[in-house]
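**Student:** Please find the structures below.
Where a number appears in this text, it was derived from the coordinates with a stated rule and is not lab data. Please read all numbers here as calculations on a predicted model, not as lab measurements. Cβ atoms are built from the backbone, for glycine too; each structure is taken alone.
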Structure 1
Amino acid sequence: MQVGFIGLGSMGSGMAANLLKAGHTLTVFNRTPNKAEALVAEGATLAKTPSEAARGDVVITMLADDAVVERVVFAPDGILAGLKHLSIHISMSTISVELAERLTSAHRIAGQRFVAAPVFGRPEAAGAGKLFIVVAGEQKTVQACLPLFEVLGQRTFIIADKPPKANLVKLSGNFLIAAVIETLGEAFALISKAGIDRAQYLDILTNTLFGAPVYQTYGAIISDERYTPPGFRAKLGFKDIHLALRAAEALQVPMPVASLIRDRFLTLLATGAADLDWSALAALASRDAGETSSLSVEK
């Protein structure tokens, strides 16, 4: 399949490499072209514009936020201008429900097809092809994309024919992850101040009541205070909680815990920690408990 890939950050670079290894013809675009050098060396073609990257059967976007996706899609040299009739744009970014609705409409009017396929998983999962992919779009279009999803992920969940619903699921999932991070931070602050060993505490948690991957992954990061290099930056975590609250407001669904976590992220950003891993949210609990020596955001 002729695939364009736009966005070669910590997630996208591994995803694009897996598509290339699987034998797909790959054209890549990134605002910083040197991030594409390794892929070009392996056989990918470097596009000069998003429009040029979108001239194949499918173009995938894996970008940071709504503003970047809007520029890449709607600019004069963007995806909308380059994508052929009935070709497919797969958005794998975490974006707002409103933007997903706009993309769905714009591609339909242009005679193109659109699928929302946001993912759960950190960069190491992206590189290993072990992402979990949440997909929504017209049934035939989704079926045409399945060979790509099989390369990129370990499981694909097809949930609806309307793309924005996949984005809502993704935002709700990131809210839940953030809630786990906040509560883990508070629990670690409590036991640490009492002098209990953090590694032993994590072993107890993950081998009794909390054996889920989210507790294992983030529990280990928080226990070790390993907030750099970031797998997912704090400023993006703040963005996602903000988008979840916007979606909740539109649906008239109160989310008081999400509102609390939004404020906690805002506090974290105010410390200058925007580019640390979003699990650094847990460090605020240690700081608030007077455990300043363990507050990684101040190191």
Structure 2
Amino acid sequence: MDILTFLAAPFIASLILSGIHAYLGVHVIERGVIFVDLSLAQIAALGASVAIIYGANPHEPTAYWVSLGFTFLGAVIFANVRAKHSRIPQEAIIGICYAVASAATILAMSKATGETEHLKDMLVGNLLFVSWHDVIKTALLYGAIGVFHFVFRKNFLAVSMNHDLERVNGMSVRFWDMLFYGSFGFVVTSSVAIAGVLLVFCYLIVPSVAGMLFARTIGKRLAIAWTMGTLVSALGIYLSVKFDLPTGAAIVCTFGFVLALMGIIKAVMYRRLSAVALEAKTA
């Protein structure tokens, strides 16, 4: 019972992270900017690092707001580099930003005391020791962002599905890009503080990819993504406690293993269906 009580807050936090990131992951994959979350998460980590070397406590509001400011700057860049006739792919800019932010974070933390521990927390997080205060605060923030996206879901989805255009149904794609990346920035900044860069990326991409393996419609993909996120989070947290492993890294590896298993199942199903279709055609 004591273990269940201890794991309650991390599990609820993982459900919250899975819920919002699986939804945003659908948009990210449709836009073809797979590594935007990883890049924004690293930019958020850079902002926190800068705040730390100037004396801010990693768990105080100052570090959060500096991190958020850096994330918004990255969001503005990503929303404006997309150009219909540009020769430079948006994904290239995202990758460059990630590499530079990663190197800058290492440089910044080299000037801070306890840099190894800070870098580890920003990379894989400290989900196992998340407080109920952080869980409630994150739930309220993500709930507000979720309501915002639900109200304008048709607009966001239309822009994500037609991201190469300048205007969709009379709407400015750049304007809705700014709204998308701005709200995305809030999510990433809060998520990195709880779960770290790698786990945030996994929550965004892996469940959405799993949904795409078995479903075509957005609703079914989300259902699969949320189910996978819930089960894998529970399994990853259990394994981390059972074998005394870092929680974030354990969940990331569990995501990878489960996705690989789902890919094998999908391949087997496809071969069997192809064999049945071939038999029916030759009969």
Structure 3
Amino acid sequence: MGNSIQLERYKKLLSYIDEHFKEDINIDKIEDVSFYSYRNINRIFEALHNETLGKYVKRLRLEKAAQYLSYSDMGVSEIAYEVGFEDRAAFSKAFKNKYNLSPSSFRAHGEALLETTQRSFLPKEGIPRDVLTFDIEYLPSFEYLFLEYRGSYDDLPAINTSWDVLIEYLSKKGLLSENSIFMTEIVDDADISDHLNFRYHFALVLETPLSFVPEGFFRTKAHKRQKYVKFTHKGSDKSSIDFYKKIYAFWMLDVNLELVDLPTLEFYSNYDEHIPEDELITEIYIPVK
């Protein structure tokens, strides 16, 4: 088999796992999706992804469990079952091995950290706190072409390089226009996920369906109509970190809507390489019920 075929099968399997990792993914399903024996596709996956299929699925499940512990009131047993563990004891042991805390202690630690974060944003006594301003919007269904970035949230040179690779590819394929809409799909939580595997999807919203199959590591994905809370941030990527912290610190006080287990989206309404960082406008869409 040629390398291009191996890569296409890897991409297909990766997309399948990312959508179904909380379900029972057995050897038969992996072989059906990839059209390879489990041994061979696992070898390809590890070579391209730096971890085996089993370790990848387990990590995603535990990181998702940590998100539920942080942002929901689901019980530990319910979370264990939701992310694919049939046994609470096995889940608790695996979780503690990864985070050095039991699930209950992790949740308590997160609550204490939230209180600390809230206090850090409070103004001096007697001065009212600025309430979060937001809009409720529904984003329609659309398709987008994306390139996945895996790495540290703080590695801005690597992030910028990924953007450059995407822009070069879009230009080569004639997909850029004055109406181009760029977005980022934030798949993981930077405070929870392994920093070496934190995932960003840098993307272009497609105006029309592609007439070709994306080469290399480029993939397409469909966004389904969804309700969001929209925040607008003005400033650099670095300053947006504190903006996000403020959003989640006062979510229950100012927004109080239940989060949905879907990625956060960012749209760049005035992106231009000549615009100063402090003038950049980022529209942040957080999915809710």
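**Student:** For the read-out Cα Rg over 2.2 N^0.38 Å, for residues 26-137 alone, a value of 1.51 was computed from one structure; give its label from 1, 2, 3. Intermediate values should be presented prior to the final figure.
**Tutor:** On the way: 1: 1.04; 2: 1.16; 3: 1.51.
Of the structures listed, the value fits 3.
**Student:** Match the computed value 28 of relative contact order in percent (Cα under 8 Å, 6 or more apart) to one of the structures 1, 2, 3, and report its label.
**Tutor:** Details: 1: 14; 2: 28; 3: 18.
Source structure: 2.
**Student:** Right, something else. To test your reading of the models, identify which of 1, 2, 3 gives 16.9 for mean count of other Cβ atoms within 10 Å over residues 18-25 when calculated. Mind dumping the intermediate values first?
**Tutor:** Working: 1: 16.9; 2: 25.6; 3: 13.8.
Among 1, 2, 3, the structure yielding 16.9 for mean count of other Cβ atoms within 10 Å over residues 18-25 is 1.
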